[in-house]
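Next up: the structures, one after another.
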Structure 1
Amino acid sequence: MLDPNSTQAAAARLAAQSDAVARLAKDSGAFAATVAAFEAEDGEAVRWILDRLELFPFCELICEWLRIKLCVLRCIEICGPPRIEDELPSLPDFARELAQLGRHDTLLRDLVDAVDCGASEAYHALLREHGLERFCHLFCRWICSVRYERICRLVCIPIPEPLIDPAAAAVAEARSLEKLVSGDTLARLSEAVIGLLCEEAQSAINDGGFQGECEIICRLICVWRITWVCRELCRRPPIILTGVLATEEAREFALASRALSAQPRVAASLVDAVARNDAQAYGALIARIGFEPYCWQVCSWVGSLICFEFCLCVCPNPQVQPPEWTNIGYILVDSDIDATGKTTTSRSGAGGVGYAFFDSLQLTGFISATSNIVPGAPMMYRFLYSLNGGPTTPVVDGMLDHNPFQVAGLPTQLWPEKDGAGNATSTSTLTPGGAVFVSNSGDVPFPVTTPPAVRPPPAPGNPWYPPQVFVWPDAATGWTLVFQNTYAGFYTGFMDLESETIVAAQNPNVGYPLADIGSAIPASATLNGSNVVLTFEASRTTTPSPPDYQQAPVLIRVNNNTEVNELYFQQFFGPDGCCTPISSELNVLFDADHEEMGSFSIVVTSCALSSPITLWPASPIPTVTTGPRGGFGSIPLDTSTFSACSYTVTQTTVPLLTTGIVNRSAWPNSLTFCICGP
C-alpha cells in the first residue's frame, strides 16, 4: 500500500488540481476553447488562454486533468460502458498482447487512428478480426495515455520539437515491452500492483534488468490497475456524451470538483478508498459530495494520481530534462528571430515580420528544481547580456520589471481561510493556488534580506493573500535560485527583464523646436536602437563556474525610444500666431521618425465632413520627403469649401516594436483648427 507521504501527496495534488480546473471552468468560453485546442494539439492556443487567465503556472495540473477526463470519455464512447460480467484480462495477458501489437505495427497504427478519430465501428472491427475484443478498454486507455502525455508536454513545456506521429510513438513503446513478457517479472509485478507495493515492484523491474523501461512499464501497470479498480468501484454504467454536450458535462464536473479543494479530508479519504479498492467507502464519499454521476471519471482521476505517486516510488530516478530558455513572451528564440535580432513571424498576436523588442521582456522556458546531471542537486540560473558588442554582464537584482513575475505554483498547504470581507481568519485549511515569483528584491511586498523569501501567513483580521514565495537575481552574479518546493518540480518562466535597464529610452520630442517642424529631422532626434546579446546559463547551486549548462547566445534588437511625432500648421506662424484666420488653405507641417517605423498617417476629421480626409499616405507631394524611418514636410489642404466648424488633424505613428506578448500601440498626435464664419 502507498506510504503516508505518497497518500498525502496524491491528496494534495487532487485538491490543487480541483482548484485549478474549477478556476478555468468559471469561464465557459475559455474552458471550451481550451478543450478544443488541447484535442487539436494546439499548444500555443492553450498557453494563450491559460496565460490570459493567469493560470499557466498550473498548466501541468490542468493538462493532466484534461487528458484523464478526455481519455475516460473517449474510451467509453468507443468501447461502450465496461461490462462487469466480462472478465478483465490479467496484467501479463495485457502486456503480451500489447507487445504482440508492437510487432504488427500496421494493426496498432490502425487502432491508434481509430481512437484518435473516435471511430468506434472501425476500432471494434479491428479487434474482432484479430480476436481482441476483451482488450477494448485496456488498449483504448493505453493508446489514449501515450497520445495525451505527448500533448501535455507540447502544451506545458513550450519548446520547439519535431511533430511525432502518435502511432509511431505507440508502436515504439509497445515494442519496448517485448522483453518483459518472458520470465517471471510480469507475475511478480501483478502481485505488487494490486497491493501498490512499491519496493516489490521496483525489485521486480530491477531484477529483470528493465530499469531503462521503468516509466513505460509504469504506464502499462497504471492503465491496467485503474481499469481494474474502477470496474470494482463503479457498477452503474456511465452516461455516454459526445461533442458540445461532452464539453459542457466536463465543465460541470470541473466546477463541481472545486468541493475537493475546500474539503481536504474528503480528498484524502477518496485517495485512501481508491488505493484500497474499498467500494463501500468510495460509494459513500462520492454520494456525500454529489459525484455519483461522475463515478468512473472520479475513480480514473484519483487512480491516476495514486499511480503518479506509485510510479515516482517505483521509478525513483526519472530522466530530468536539461534546462532551456525557449521564449521571449510568445516568440521562440531559436526560430522566430532573424540574424538582425528582429522577429520573423507573429505568435498569438505578438511580433510579425521585422519587429524589434522594447519594454519588459518575459524570458520563459523551463528548468527543473534539481539537476539532470546530479540527481537531487538544487539548481539556479541566470542571464548574461552584452550591449552592442561590449562586455558580457549578468542581469542582476533591480533590472527586472517592477511587477513580480510568476514562474511556478506551490503545493497545497495549510493556510488561513478567508472570510466574506476578504480578511484572514484564525482557522487554517489546505489551500492550493500559491505561487513562486521572480522579482527585484525591492518589489517583494514584505521585509526580506535573502532569497527564497517565503511570505508568512496573514494574521487573523488582516487582508488575506495566498501562499507566496519570492526569489531574485543575485546583486553581483545574477544567479537566481530555483525554489525547491515548486509544485510541478520546475519553473515555466525565468524573469520579466526590464529592457530599459540595458537600453535606455529617449524621447526626441522633448524640447523639439516648433520652427523645425516640417523641415528635415535633426540628427540629434534620429535615435537608434541597440543590439543586445542574451545568454542563458544554468547550474547546480554548488557549481557556478563553469556552469553545467550554457545556451547559445541570442541576438535581439532593442529599441525603447519614442518616435518623433510632431505636427503644426504653417498658419500658426502668421502675424497673429495661432489665431491667424484660416480661410482658403491650411499647410500641415509634420515630422515623423523612428528606426523601426511601420507606418504613419495624417488624417483630417470633423463633424462637418462626410468622411475623414487622408492627407498621408497619398500621391507624391513635392513638399514631402519620406523614407523607411518616416518623413517630413508640408502638406497643403484646400479649405475654401470647408464649413465654419472645428477640425482636427491627427498624425498617427506605429513603430514595429513588440514585447513578445503585445506589440507597441499606435500613437495619435492631434492638432485642431477652426474655420470661422463671415
Structure 2
Amino acid sequence: MNPVATYPMTDRERQNLSQLAVDYNQVAALPDIWKIAAERFGDRVALQAPHQKPAVKVTYRELAEHIHVFAAALQSLGIKAGDRIAFFSDNNSRWLVADQGMMLAGAVNAVRSSQAEMEELHYLASHSGAIALVVEDVATLQKLQAWLEDLPLQFVILLSEETPPDHLGLKVWNFTQVLARGKEHLFVPVSLTREDLATLIYTSGTTGKPKGAMLSHGNLMHQVTTLGTVVQPQPGDRVLSILPTWHAYERSAEYFLLSQGCTQIYTSIRTIKKDLATYKPHYMVSVPRIWESVYEGIQKQFKEQPANRQKLIHFFLEVSQRHLQARRIAQRMDLLNLNPSLPQRLIATLTAAMLTPLHALGEKIVYQKVRQAVTGGEFRQAISGGGSLAKHLDDFFEIVGVELLVGYGLTETSPVTNARRPWRNLRGSAGQPIPGTEIRIVDPETRRSLPQGQRGLVLIRGPQVMQGYYQNPEATRKAIDPEGWFDSGDLGWVTAQNDLVLTGRAKDTIVLTNGENIEPQPIEDACLRSPLISQIMLVGQDQKSLGALVVPNLEALELWAAGHGFRLDLPIERDSHPVVNPTLPLVDINSRSMHDKLRQELNREIQNRPGYRPDDRIGPIRLIIEPFSTENGLLTQTLKVRRNVVMDRYQGMINEMFA
C-alpha cells in the first residue's frame, strides 16, 4: 500500500534552487520580492512589449519603482488593507505593475479577462465586494458602464493613456495620472503575512456560477520558492508570454520567472511565430493547444516538400520513434512498461544503440531545422499545462528535441502541484509532486485510499491549496475535507516513483447504456493524431455507443478527399482551397458516406492507442465547420473545451445523431 504520495525536496532539487529562491523563503508576502529583484537585477530588462504602441521595455529597477508608486496612489485614493479591487485586463506590460501595486497596498484583487462576458464581469465585481475598478482601456469601461451605478465603486483606473471619460459619475484616472499622483504621496508600508488573502481568481464557470478561489500570499509564495526544482532559469533568460496573465497558471509562472531575473516578452497568437524567430526565447509557459497548432504547422510544411524529401522525412521520423521507444524502455521511462525485465532492457539498449546513428542523421538533416524554425534555436524548455498533452505530440517533440515539461494543477492549488523534471520527463505523466505537496488516490465513492498503481480520485494537500471559495462555505466544505485534502475532480494513478498519471475528469466520464465508463480525453487525444481533425469532443451519455462532434482541418480534409477520388461540397466559402481536380465528383461534407469514411479514420487512431477497448470506438459523428474558440464561448480562456456549453449549443444535433 502507498496511500499517500509525499514529495520532500530531493538533494538534486535543493542544489538546483537558486540562492535567490532560497532567500525568498524569508519574504513575508509576494510584493516584497520586487525590491530584492531590483537590487539584484537593476537595469536588466524585466518586461518587454514589442507590439505595444509605442513599444515598451521596463527594467527591474523601474518595475519595483512603478509598483511602489502605484501602491502609494491607491492609498491616496482611500484603499486600505483588505479592500477588494476588481481588475479586468488582458496581457500588457502594465498588468504586473497594477497587480503588485494592489497587493503592496494590502488590497485583494478579483481578476478576469477584459474579453469576458459583461454579465460575468458584473458578477465578479459584485460578488467580490469591489470598491474600485481597474480596467484595460476605455473600451472595457464602456462595456461595463451599464452596471457601474449598481456597485459601491469609489474610482476607476485605466491601464491605458486614453483621456478618462467624465460622464460616469465616477472619478476615472489613466495610468500616467495614477503614477503622477503616487509620486506626490508618501507610501505607508502595510504589514502583510503569508496568511493574508492576496487575490480572488474565479473559476471559469463551465458549470453554474463562477467560484472565487481565495489564494493567499503563502499560496503564491510556495510557487515562487519551489518551481525552481522544475526549471532553473538564469538572469537574462528570455521568456515568451502568450497565456492570459490573470490566470493562475501564467500568473504564478510569471511571478517565479521574473523573481529569477528573466526578461518576459509579450506575444499573441497572431505574432507568436514571428516572435519565436525574432526573440529566440529560452522558456515558454503554454497549453497543449499551442503545441497542437505548432505540430499542425510543421506537418503542413512537411507535406509541401517534394515527394522524395517527404519520404526521407517520414523515414527518419519512423526510425526515431523506434529509437526513443527503445531508449525509454532501457531507461525505465516507458509508462506502459515501467518495470521491464532484464532481457527486455538489454534488447532495448541494443536496439537504441543500433538506431542511434540514423537518429543522429535525422537530427542533422531534419530535426535541428525544425527546432530553428519553431523555437528560434535557443529554446530550453516549455512548461505545458492546462490540459493533457496528446501522446503523438509528446513523441514528436521528443524526437525533434523540443523538451516539453508537462505540469498539473488547478486554480484552487495556485496552481502547480506536479511537474515533469528534465531529468525525469516521464512522457504520458503529469510528473512528480513539487516539494511540500501530497497526492492521495482514493475510491471516488468510499474515499478509501487505493494502492499504488490503482486508478481513483486525485486528492491534493499542500501549502499551495487555497483558503477556500470566497463567501461560499458550502462549496468550500465539498472541496476541502477537515484534514486539508482538496478534491481535484480528476481521476488518475501514481507510479512507484510518485509520478501522477491522469486518466480523465470524474465529472466528464461518459457512461454508456452497457454500464461502461468512458474517459473522453485519452480517446480525443488519440483522434487528434489524425491530420484531418482540428478539434473533437466525444458525446454519448446514456447511449449504446460513443459519438463525436468533429471540427475538421478543412485543408487537410479536402486533400484527403481528393486522394480518395472526390471533391468536398462545403457549406461555406473559403478564402483558399487546395488544388483539387475540378472533374472529381462532389460529395457533401455532411453526407453519410463522408461521415463513414471519417469515422473509419478516427477508429483506426483509437485502435492504435494503448488500452483500447471495443467500447472506445466512435459511432455516429457530425462535422462542425466553426471551430471551438474563446470568441464563441466554446473554449475557456486557457483553451479548454467547455463541454457543457458545447453540449447546450449542439444538443439538437446530438439528439439527431442518436435518434
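We did not get these values from a lab; they are worked out from the coordinates using the rules stated. As the structure is a computational prediction, the values presented were derived from the model and not from experiment. Cβ atoms are built from the backbone, for glycine too; each structure is taken alone.
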> Suppose you compute percent of Cα pairs over 44 Å apart for every structure in 1, 2: which one lands on 23?
Replying inline: 2
>> If you rank structures 1, 2 by distance in nm of label points 7 Å out along Cα→Cβ at positions 166 and 254, which sits at the top with the largest value?
In response: 2
> If mean count of other Cβ atoms within 10 Å over residues 302-309 is computed to be 24.1, which of 1, 2 is the source?
Replying inline: 1
> Looking at structures 1, 2, which one was semi-axes √(5λ) of the Cα gyration tensor in Å, for residues 102-349 alone calculated from, given that it came out as 46, 23, 19?
Replying inline: 2
>> If distance in nm of label points 7 Å out along Cα→Cβ at positions 310 and 366 is calculated from each of 1, 2, which structure is the one that comes out at 1.4?
In response: 2
> Upon calculation of mean count of other Cβ atoms within 10 Å over residues 14-21 from the atomic coordinates, which of the structures 1, 2 produces 15.2?
Replying inline: 2
